[in-house]
Every structure is written in C-alpha cells, then in structure tokens.
Structure P
Amino acid sequence: MNHDQTLRVVLCVVFLVVLPVGIYHRLQSQATRETLDRRQEGLFILATLRPMGAAFWIGVIAWMVDPGSMKWSSVSLPVWLRWTGVGVIAIASGLLVWTFRSLGRNLTDTVVTRQKHTLVVQGPYSWIRHPLYVSAALLTVAVSLIAANWFLFVTGVVIVCLLMIRTRAEEDNLVARFGDSYRTYMERTGRFVPRIGANRRGA
C-alpha cells in the first residue's frame with residue numbers, strides 16, 4: 001500500500017468515526033422540529049455558503065472514492081507535509097466532537113437561535129465564541145494537505161471566510177437574545193482565538 005492509499009484509508013476512517021457523532025447531535029438538536037429562518041443570514045451568504053459547502057464535500061468524497069477523478073487539481077507535496085494533515089485533522093476532530101457535546105440541543109446550521117436556546121459558555125466556548133468555525137478551518141487545512149489538492153483548499157478557505165462574515169449576524173442575534181450576558185461573555189473570550197489575559201470566571 002503506497003502513501004496515497006494509506007492516507008485515503010486514514011481519511012475514510014476519520015470520517016466514519018466523526019460523521020455518526022455529527023449526525024447524532026444534529027438529529028438531537030432537531031427534535032423540536034422548529035423552523036429556522038435562514039433568511040436572516042442575508043442573501044449573499046444564502047447564495048454562496050451552502051453551494052460552496054456542497055462543492056467541497058463532493059470533492060472530498062470524490063478523492064476518497066477515486067483520487068484520479070481529482071487529479072486535475074492535485075499538487076505535489078512532501079509526504080511528511082501530507083502526514084502533518086493527519087495530525088491536524090485529529091485536532092480538528094477532537095475540537096469538533098467537544099463542540100458538539102458542549103452545544104447539545106443548541107446546535108443549528110444558521111444564525112438563528114432555537115426557542116429554548118441557552119447560552120453555552122463551557123467546554124471550548126469558555127475560550128472562544130466560535131469553535132465550530134475553528135474546527136472547519138482546521139479541517140480545511142487538514143483535508144487539503146492529506147489529499148494534496150488545491151481545489152479543496154480554495155473552496156474550504158472560501159467557506160471559512162463566509163462563516164467568518166456570517167458571525168456578525170450570528171452575534172447580533174445572540175446579543176438580542178441574551179443581552180448583557182452575551183456582551184459580558186464577548187468581553188472575556190476571543191471570537192476565533194483565545195483572548196490572552198481575559199478573565200473567564202463564571203465560564
């Protein structure tokens with residue numbers, strides 16, 4: 001088995017382990033059967049984020065099934081750098097599962113909160129306000145390195161940028177919902193990177 005085949009197996013195993021966890025928490029969060037108004041994301045995000053997400057995941061699946069189908073966007077990377085991607089995806093997966101467990105039924109795929117939404121400030125949320133998006137960024141880097149593919153990297157970067165733009169509407173909604181509690185939380189945490197020296201008491 002060559003390096004390419006081994007890396008494909010590793011990526012498949014990671015997804016087979018993490019995907020059921022994501023599906024479980026998604027189903028749990030949708031138990032209320034609430035209808036979420038995704039129009040609050042704004043027309044630009046609505047028109048770009050999910051199509052780009054579909055393009056990224058189609059590319060990932062295509063590479064895992066048949067790397068030759070993605071050869072047109074492959075790049076030459078040192079083997080050690082591609083294996084670095086395995087380490088990064090391990091970190092991304094751990095953060096993702098930790099985030100899912102911390103969010104519980106508060107999980108949504110948009111900027112709108114649920115009727116019984118609670119302010120989550122534990123787990124990774126005690127350090128940063130958007131660990132789910134940090135997980136997405138790490139996942140993009142990891143998969144791009146493992147697959148040695150520029151298309152996956154470009155589409156992944158676009159997705160992360162769109163998510164970063166979307167955080168404005170998301171945080172506006174959270175401030176409207178939780179008021180001073182969320183403002184205080186924002187003061188002691190970083191958006192994507194921990195705020196060094198911040199007082200996290202009460203988190």
Structure Q
Amino acid sequence: MAETIDELRASTEKLQTFVRRVHIDISDGEFTPTFLLNEAQLFWPEGWDVDIHAMVARPSEHLAQLIQLKPSMVILHAEAQEDIVPHLLALKQAGIKAGIALLKTTVPITVQAAIEAADHVMIFSGELGKFGGTASMMQLEKIRLIRKIKPSVEVGWDGGVKVDNAYTLTQGGVDVLNVGGEIANATDPAATYNELVKEINKHGVI
C-alpha cells in the first residue's frame with residue numbers, strides 16, 4: 001500500500017529478500033477515500049507473484065492497463081459500480097487469475113455469478129485504504145457459503161491478520177493471508193514473516 005513511488009520503492013526493498021507472493025493495493029480515490037498509486041505507476045522485482053487489489057469503482061477504466069502489467073492475479077470488488085463478471089473473464093482470457101473481494105456487508109449468494117467466474121475470493125475484513133484494523137472472525141462463516149457456490153475456489157483474507165490469529169484463520173479455511181501492518185510496521189519484518197509462516201504450518205493439539 002503506497003501513496004508515492006518512493007514509498008513503493010522502500011516497501012519493495014524491505015520485502016525483496018524474503019517474500020515471493022505480494023499483494024499490492026491500488027485505489028482511485030472514489031471507491032475508497034484513500035489515494036494510492038495507480039496501475040500506471042506500479043513496478044515490482046522480477047520473480048514476484050503479484051496480486052493487484054484494485055479498489056476502484058469502475059474496473060473498465062483500469063482493466064486494459066492492469067492486463068498489460070501481467071500480474072499473477074487481479075482482484076476486483078464485487079461492490080464495484082459495474083458488472084465485474086465480464087472483467088473476470090477478460091482477465092482469465094489474458095492468462096491472469098481473476099479474483100473478487102467481498103466487503104463485510106456483502107453476502108456471497110448475492111454475487112454468485114462473480115464467485116463462479118473467479119479463481120479467488122478475498123474476504124475483506126479491514127478498512128478500505130488503511131493498514132491494521134481488527135480481523136472480524138465472524139466473517140469466517142462466509143467461507144462455507146463461498147465454497148457452497150464454488151468448492152474449488154481459493155479463499156483469501158485481508159484485514160487485521162496478525163501472528164496471534166494467523167493459525168485460527170487458516171484453520172477456519174483461509175488459503176491466503178494478506179498481511180499488511182503486521183509486517184510493514186514490524187521492527188524486523190523478515191522475522192515477523194517467518195513467525196507467521198510458522199503459525200500457519202503448526203499442527204493443532206486436540
């Protein structure tokens with residue numbers, strides 16, 4: 001999450017030595033009040049798998065350039081002002097994975113067609129355009145509803161992921177944890193990343 005090129009460069013340098021899959025937020029200042037870098041300003045190191053989370057009201061205004069960037073995945077909001085299903089299909093046709101994000105108030109069945117067309121469904125539990133926040137564990141119930149529509153879909157989580165809840169989230173069925181502030185604000189980001197990996201891979205004791 002960067003508002004300037006310098007911020008993006010600093011974040012990239014901080015993460016480059018220990019990460020491979022990275023989630024980058026862009027914003028149009030309309031869908032969310034925060035102005036972040038747009039797709040024309042993005043860059044990342046070779047070898048990264050990049051998921052671009054497009055917090056935009058009208059994806060059609062951004063899609064061509066997003067496809068040109070060739071990220072691993074683009075995540076569009078189900079709550080955008082347009083029908084996103086054609087956009088998801090266009091991404092897949094271009095060889096890019098198509099994801100959708102669901103805000104807290106969005107019930108999966110109301111966006112069934114988008115879930116059916118998607119490779120990834122991200123449960124958004126945070127505050128748009130902000131780091132940190134609290135993970136709303138009630139949102140885990142959505143996973144059952146999402147998988148009822150599309151059992152094979154990859155499920156992501158964005159918002160409030162921390163070392164002390166990473167295990168609970170993964171045990172609840174989340175495949176991909178998007179971690180913002182917990183790593184970005186850490187004194188030793190690499191150590192925090194390793195702690196998170198250790199948490200999600202530990203085995204529970206009954």
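Since every read-out is calculated from the coordinates, none of them should be taken as a lab result. Being a predicted model, the structure only gives us computed values, none of them experimental. Cβ atoms are built from the backbone, for glycine too; each structure is taken alone.
Comparing Rg/Rh (Cα atoms, Kirkwood Rh), for residues 120-159 alone across structures P, Q, the highest figure comes from P. Which of P, Q yields 0.94 for Rg/Rh (Cα atoms, Kirkwood Rh), as computed? Only structure Q yields this read-out. One of P, Q was used to compute helix-only ellipticity at 222 nm (-39500 (n - 2.57) for each DSSP H run of 4 or more, over all residues; to 500), and the result was -22500. Which label is that? Here the read-out was taken from P. Looking across P, Q, the calculation of mean count of other Cβ atoms within 10 Å over residues 112-119 that yields 19.2 traces back to Q. One of P, Q was used to calculate percent of Cα pairs over 14 Å apart, for residues 24-79 alone, giving 73; which? Going label by label, the one that fits is P. When relative contact order in percent (Cα under 8 Å, 6 or more apart) is calculated for each of P, Q, the greatest value falls to P.
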